[in-house]
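The following blocks contain the structures, represented as structure tokens.
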Structure P
Amino acid sequence: MSGDLGHHLFSFAVISDSHVNEEEDQSVSPFASNKLANRRLRHVVELLNRHQPAFVVHLGDMGNPLPELASYKPAADRFTEIVAGLQMPLHLVAGNHCIGDKPGGWVPVPRVSLDALAQYEQVYGPQYYAFDHGPCHFVILSSLLIGSGLPIEQRQRSWVEQEISTANQDGQRVWLMMHYPPYIAAADERGSYDNLDEPGRSWLLGLLEKFDVDAAFSGHVHNYFYNRYAGSDLITIPAISFVRQDYSDIFRVAPGDPEGGRADRAKLGYCQVEVFERGHRHHIVRTMGRVRTAAAARGSAVRPSLNGWTGKAVTGVEMRENWMSRFALGTNNSVSPFTRRSARNDWAVLALSEMGISRIRLFVQELVDEDVLERMSTLQEAGFEFLVYSHGIPGEKEYRLVREHRALMAGWELILTPDQFEPAARRLAKIVQTSDGLSLPCYLNEVRDLSRAAIADANVKHEAVYGFQVHEHAQIDELISRSEVRQAFQGLVFRLRRRGEPELSPWSAIRAIDAMGHERGMHHQAHMLFSGNLTAEKMVDDLSTANRVAEAVLAAALADHVDLTFDTFEDVDRGYFVRHGLVDRRYNPRLAAKVVQHLSAALATFGFGGEREASLVETSCGRVMTVETEAGCLMLIAPTGPYTLKEFDLTGRSACHEFKLLDLEVGTVVEIAATGDGSHFRLAVPVEVVKPVLIIGQ
């Protein structure tokens, strides 16, 4: 949810699908991941106690054994023993492993029954109930009852309607907690093992249409999905035990684990929700499948960005895969033998939110896809914005698409050859001046037609050369002095290649582009490539990429006249220009993504106002960028290899005397003792630096 949300009220956590076993390191499941369930829940209990939410909601499947098994009660006892260590209230939701599956006609496990309901209430407590916290009313409902035909179904239905209605009348904010999601990708999708069947689904969605509901949380599918319906967030959270591997079909790459995707540990976690006066934000805490015996990270964890940068969004991304359209999953002989299910790759949304990235660059032709348009609208409500681009002088089709979907667009980038600049500018200016004008920021990107140039060698690169270059000052000044160009375009698009051109340092280039924008009163775009210069050249050095990304993010945070876009978001592991991106092909974060996440979170709380001084120093061990203000200082260290940090220099402007070190890979913050005269400091205990770190001085 975007916008000014007002004061922070409280936070709560939502966990799901712990699937605790009746004995340690033993499970009736044939998968090795299931044997770790008990120890994984213990690790989550430790994390929750560290983060101290006001309360925790568990969305069901507390234990793994099904209701008819003799091991059901022993597993419930193990669950109770583990969660007894929680330092805050715990509220439970019934799952299908707790009371039985919904009627399906083929699932070879018992359906929900009165006996199973009675057993659940004896072991865990009531199936549906409500509680208050602050101005909020939390409604716990048993989604397994919906469509069950049991007499208790109607009693729950009447109770839920009354609870929500009364809460709305009393001015309380309502939250729904359930096990089954209402749907995965579309409100009209077919019923399956993973959603609510009709007519129960329409009944529940009708409540969202009739009443004000902040959000509805669900589990069951062991994956992350994000939807909005009638102004309410529908958030399906991952499991803390294992991944449902049937959803690995979403990714166009083979699973990277021996269990077909079930052991994809980066997709395990729980949800932390921050409640504000006028809304909420949520983020997924990735547990990475850690167990209690794993060594805890040293220091306190930095708070991640919550669904977007809290100040100016300094970074955007180029999305090369079609991750917004629905994807048809394969049928299988387990949970979906007779039904074709569809899903979206919302792990991309999660990764963007974690990094605080809210601007997405899309090709204008994607505006013809109804799936994409629907998703753009949903994500725009959540705080994302979209910059579309087109190649060549726009025709009527492009203008029509832009006019029709102007409300979804934050800007339009036109990629043109030099001879097209002025004709396109005249056409664009005329369009803007019409009564139904665009009122849309437009940006000019140059593409160079090299087919007419002489080939200097036999190695034809087959590379598109586009984007203005920082060193082309004379050409740029001449271009923007043309009144038609200046009138039509708010700024230019610069390309920052990895190597082979002047001003390759992201720090220097972004600061120079910002200065050009300030001088001419323009707002430019900087497009930073992760690829090399040759089609066969691989760029897979994660440390090198993370260093460049960190440098660029800090430079962009200081800039007022330039926005930064990263290319590439997801790995390119085939075809031309193979390189690592911010996330891999399974959309799990690489080092660069973790650096963006933690650096953005730190920058959001640092005061850049007033006079400031910024510098860059090259050392034999890497690059050091320093920003000093009257309030404090930041020192970004981008190492080229492991080294020991013993001392550092400041100008003395910030008068810092207390320092903290933020590990930009894992997000932990530790205090470091340093003595000095205001400009030169020596650490009491040297620090081993192997990945990008940020020193914060106060």
Structure Q
Amino acid sequence: MVSLPWPLQGQSQALTQALDVRSLPYERSLQALPVSLEGTISFVESSGTAFIQDASGGTHLHFRPPVQHDLQVGDQIRLTGVTTPGLYFPGVNVESLTRIGRGLAPMAVPATYEDLASGRYHYQRIVTEGIGRSLSPWEKNRSLLRLAIGAQVIEVRVDAPPEAAPALIDARIQITALAAGGINDRRQLVFPYLRVVDWSDITVTTPAPAPESLPIEAVPAIYQFGVAAGPRHRVRIHGTVLAVFPGGRLYLRDAEPPPSPRTATLDSGPTAQLTPSVPLPSPAIAVQLSQSTTVIETGAQVHVVGFPVMESFSASLADASVLHTEAEAHVVEPAQISLRDFQDGSHDGDLVTLEEELRLGDLFRNASGHELRFTAGGLSIRAMLPQENAPDLRLGSRCRLTGICAVEASATDRGFRSQPLQASLLLRAANDIQLIAAAPFWDTQRLGIAMAILALGILMTMLWISLQRRQILRLRARISHQAALDERQRIAREFHDTLEQELAGLSLRLQAAASRPLEEKARALVDASRSLVSRIQAEARNLIADLRQPGRPASLPESLQSLAEQSREHFPKVILDLHPIPDLPPATAHHLRMISREAVTNVIKHAAAQTLTLHLSRGSLPEAQLILRISDDGRGFLPENGPDATRSGHFGCTGIRERCRTLGAQVHWESQPGQGTTLSLTMPLSRLSSSGNS
């Protein structure tokens, strides 16, 4: 008796049959329900897992932690434990186990492949029959037998080395095994397989015929209609090797002539003519060797035995082996076919050369080598090249191809005939691609690169031109500024050397005249003249100072403030009403400053005003405008005597209008006798850039 430190949990009513345990829903099995079973061991996986079977069915046992239970197939046991979910259906976590006897293995139930795939007898002993397809080593001291059951093939995992196995390939055998399978994480049976303890559970019922005794069959006759039921035995073919690919994949062309094609009668009577209704069947076939250790060259004559299976469109041989290779080799000539013949599947598996020239449209790496995409006549052809290095071809090259025609998919058309849906070409090597005409140098990729370089060059040129233009503008501004400075200094020198000197001389003469005895009216005239000359001298000095002043010129608000300060000696009250305005170009500010100075001078000369108002602001209607107003409360004037009146020797208002035309501004005067005068100037701010360059 084996006892485990696992307390019995759950309910008092224990499950007593294997069918009760395996039929539990997943959620119920998580509750660790008590189990009490009596049955026979059907398979022992390890010290941690075994399988039990009673009259109702079978389930799995788990020992946690694994223990040395020395159980064997046929042991009759009694156990207690609790349910566990398992991977596929519930089993038992064993708490105590007692061996109560020794007998035969549990009775095996007959099972088909469909029974095994459905999981009906999962983890139970079954018996089935089939034909051995292949035998190979699997893990350490184990074997993997592939068994054909009907039209399906199932794996049989045997816990014994293959060296001790009987002759199983192509033999009809009976196997007694544990039904098992691969389970995914959704508790679904992905594929079934069988577990066998040793070779004693496998019995050969019909020995395999000797491969050399098999008759040679024509390729087109393989897998055709027959009345015999059950899995197919091996067949033998004699052919010429067309191509050899990695993984033991061969393509053979039948050395025996193919049978005549089916015919159809065009009319009746003694002169009836027969014409083929279908194309000649392909004399080639694909062969998959079970072991690819044999070195086979293209053109070799070989005898091959293998099991016929259907692929996408044609029959092939699977689990095949080479009986022997003839010494004489043959030159393999490809069949010359059109694209239409290539697409109709009549040359499936054969070595062909396409008559049409194909244009290479794409080339890329895949898992087995390289894939090339060609086009011709509106059709797309896939070509597979199983080599590491890419062929030296440019996109757009025109080529002629030789290779194995392989139908990848088929579709059933009307009339009970299957039509190929997609075919590709398997290239044996890079020399199967015959270059007819290389791609033009200016392909799409190179043209795109050239256009990108050209666009980059144009962009860089535009950037360089922009930088040069900015540099030229800076140099032009510097030259203009320097020229303006030179001109201002020249004018300042001329003023100082001529006008100011003449004014100084005039002032001295007036001073000398004032020192002499004069009549009252003459003295008043001389004093007024001296005062006028002093003002003119002051204005001249200010003008010379402005012309010689280095650095940034004063802004318009600063100039108006200075003008207001200078005007306070002439007016009892000066109102300065300045609001924020945008920065003005120097030329614009200069014109507005001179207009303001001329307007104030006119007020001083003619208005006899007590109050002077200087207003500067920015208006928004109907568009952004600069507004300059200079108003006084002086004597005013009639319209016929205003700025529009023509008077000889008066050019102040004319100069104001000329400056306004230069700026694109509007100016007008409003006045009535005894009510003062207002000069209003409006200039759109959109004219700043143009006026600044004037």
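Among the shown structures P, Q, from which was the value 5 of relative contact order in percent (Cα under 8 Å, 6 or more apart) calculated?
Traced to structure Q.
With distance in nm of label points 7 Å out along Cα→Cβ at positions 369 and 529 coming out at 2.4, pick the structure among P, Q it was computed from.
Value 2.4 for distance in nm of label points 7 Å out along Cα→Cβ at positions 369 and 529 corresponds to P out of P, Q.
Of the structures P, Q, report the one carrying the highest value of volume of the Cα convex hull per residue in Å³.
If we compare volume of the Cα convex hull per residue in Å³ over P, Q, the biggest value is for Q.
Check the numbers for distance in nm of label points 7 Å out along Cα→Cβ at positions 169 and 617 across P, Q and tell me which is largest.
Structure Q comes out on top.
Quick check: 29, 23, 22 is what I get for semi-axes √(5λ) of the Cα gyration tensor in Å, for residues 361-624 alone, calculated from one of P, Q. Which structure matches?
P
Quick note: the coordinates plus some simple rules give every number you see, no bench work behind them. All values derive from a computational prediction rather than experimental measurement. Cβ atoms are built from the backbone, for glycine too; each structure is taken alone.
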